[in-house]
1. The value 2.2 for distance in nm of label points 7 Å out along Cα→Cβ at positions 146 and 242 was derived from one model only; which of 1, 2 is it?
2. Work out the source of 0.55 here, i.e. which of 1, 2 gives that when FRET efficiency 1/(1 + (r/R0)^6) of positions 170 and 210 (r between Cβ atoms, R0 = 35 Å, to 0.05) is computed.
3. A value of -0.84 was computed for log10 I(q)/I(0) by the Debye sum over Cα atoms at q = 0.12 Å⁻¹; which of 1, 2 is the source structure?
4. Ranked by relative contact order in percent (Cα under 8 Å, 6 or more apart), which of 1, 2 sits at the highest value?
5. Just checking, which of 1, 2 has the largest value of mean count of other Cβ atoms within 10 Å over residues 98-105?
6. As an exercise: helix-only ellipticity at 222 nm (-39500 (n - 2.57) for each DSSP H run of 4 or more, over all residues; to 500), calculated from one structure in 1, 2, equals -10500. Which structure is it?
7. Output the label of whichever structure in 1, 2 has the greatest value of volume of the Cα convex hull per residue in Å³, for residues 50-137 alone.
8. Looking at structures 1, 2, which one was distance in nm of label points 7 Å out along Cα→Cβ at positions 90 and 250 calculated from, given that it came out as 3.4?
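Only the coordinates and a few stated rules stand behind these numbers; no lab work does. Values in this document were obtained by computation on a predicted structure and should not be read as measured data. Cβ atoms are built from the backbone, for glycine too; each structure is taken alone.
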Structure 1
Amino acid sequence: MKSKNTDMRNLHIPLFTIVTLALTAIANLTPVKAEPLWPDHAPVGDGTFEAVNANITVHLPAPDKANGAAVVICPGGGYQRHVVGPEGHEIARWLNSHGIAGIVLEYRMPQGRPFVPLLDAQRAIRYVRSRAAEWRIASNRIGIMGFSAGGHLASTAGTHFDDGDPKAADPVARVSCRPDFTLLVYPVVTMGELTHGGSKKSLLGPDPKPELVQLFSNEKQVTDKTPPMFLTHAIDDKAVPVENSRQLVEALKSRNIPVSYMELPFGGHGLNHYQGPMWDAWQKQSIEWLAAQGFTSRPALKP
């Protein structure tokens, strides 16, 4: 007959194993520590600065799976908050599973200062490009992605960019902020009649000037240099009308910019709370689109 001590040890073994596995799983899901995007104070866009900073969290894929692509992720939240879980870190981990680095951007809230989020998104792209060699990322495979109001920010970064300032003292500022591709999921695009009212008010203020409405209506800002885009939107989206995506797609087509648009038959805003067949469908198709565009082919291009 086994002793009581032996029985207790036998009971402890599986318990210890379970705890170890649980702790390992938690560690694997914990993102690396967020780091400030700006070196000191952050620009507002009118020549002034503020102490509030934006943060990025970098999720890198396993080295043996990395293909050199990276995506700056802009969570939604109406330009009032960040839906940083399902539209941020979870998306980064999904990208990692496909060999793509995911960089979650917690951009500053505009509070009627429309250039604040854009400056953060542009800085994030520059920052990732400046660290490309260190993070085993190809400098010509850096895209931006956004959901809802974060989709507006991503589409703004995809239509408002520059080559960097070669004379800047800050080496990051010398780098281009043009994304190589853009992924938009139920995005706010326009600041016109079909916009999301809350996002517009938070970004532009309660009574914006017509020129600001025009500037941040991104379907009107497409040029021949606009990068390729993938968009997806549900027809029954009550919060952000599907016409936001449709208008941008037409603008891209008119300029012969490569675009793939996946219009979903149902799912609403948030696509059934980030789950189900419509959520799975856009994820599958967006990965296939990236591969078809050559952004995830291996071996990775050298930075």
Structure 2
Amino acid sequence: MKKGVFEFKVRAILWVMRLFSRLPRRVLYFGGDVISWFMKNILHYRQNVVLTNIARSFPRMTYQEVRNTASGFYRHLGEIFAEAVWFSGADYKAIRSSRICEITNLEVLNEAYASSPSVTVLFSHCGNWELIGGLWCYNYNPEVEYPGDENCIRVVYKRLHNPVWDEVFKRNRSHPIKGFDGEIESNSILRYAIRHRDTRYVYIYPTDQYPYAGAHDAGLFLNQPTKVMLGSAALAHKLGMSVLYLRMEHVSRGRYLMTFVPVCSDASQMAPEAIMEKYLRLLEEDIRQTPYNWLWSHKRWKRL
């Protein structure tokens, strides 16, 4: 695709999203409900994948409980869509005043940042991952300040197959931080982190995607044999970073809580396999607490 055509498509999509973002959030949520109903009942979007994943993960659930969890997932997926559209046009002031997310314990991130060369934050597809770009807006405790500034954040991402939508989501997630250039493609993170090992960063990784063929066998996760990629933990181990797990709870519609959970203070003293297995235990605990709050439509165990 020619560069001019590519840029036009990206800007056109973002323009439409930002136009709709001016609508009241209750209207956007209504639209999200319509979309979730359509995906579930008309398109049957990955319905077999969703139901199979939930049933295998919770074998003691009745059939009705599995269907209810799936319905909750689709409803939440519609909310994620509505919030991503709203986020596309929200500035710092609007994000702050909305209180859509709140960090409960920023001091944990501060301590990790102050006591190690850099920080690795392991994140999952719980809550609404499309809001992660507003991280610097979510602290409401006047007694605790953020470490460094917005530019100390580095978000590691996996490129989408569609280059236009890949660029749309990249720009949308990072737009609250003007001029942000801290998104690093997963294939480049090793070279980037080693080249910048003398600069202190907070590296945020989404770590629950489908792994490559030679990934580490982590045993049972959600009642299923699971492999996990070790790249984030191996890099933290190599460079002696602190490692945190970022929990994102869905409290109610339009309300999330973010909590930093320590995994280790010096990853060089902990095997990468042990780091990722501890992360999976924390993630599993959260999913069991609120089953609809995870991305059940991804084919996490498609080789089973």
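1. So the calculation was done on 1.
2. Values: 1: 0.55; 2: 0.95.
Source structure for this number: 1.
3. Values: 1: -0.75; 2: -0.84.
That value comes from structure 2.
4. Answer by largest value of relative contact order in percent (Cα under 8 Å, 6 or more apart): 2.
5. Between 1, 2, the highest calculated value is found for 1.
6. Matching structure: 1.
7. By volume of the Cα convex hull per residue in Å³, for residues 50-137 alone, the leading structure of 1, 2 is 2.
8. 1
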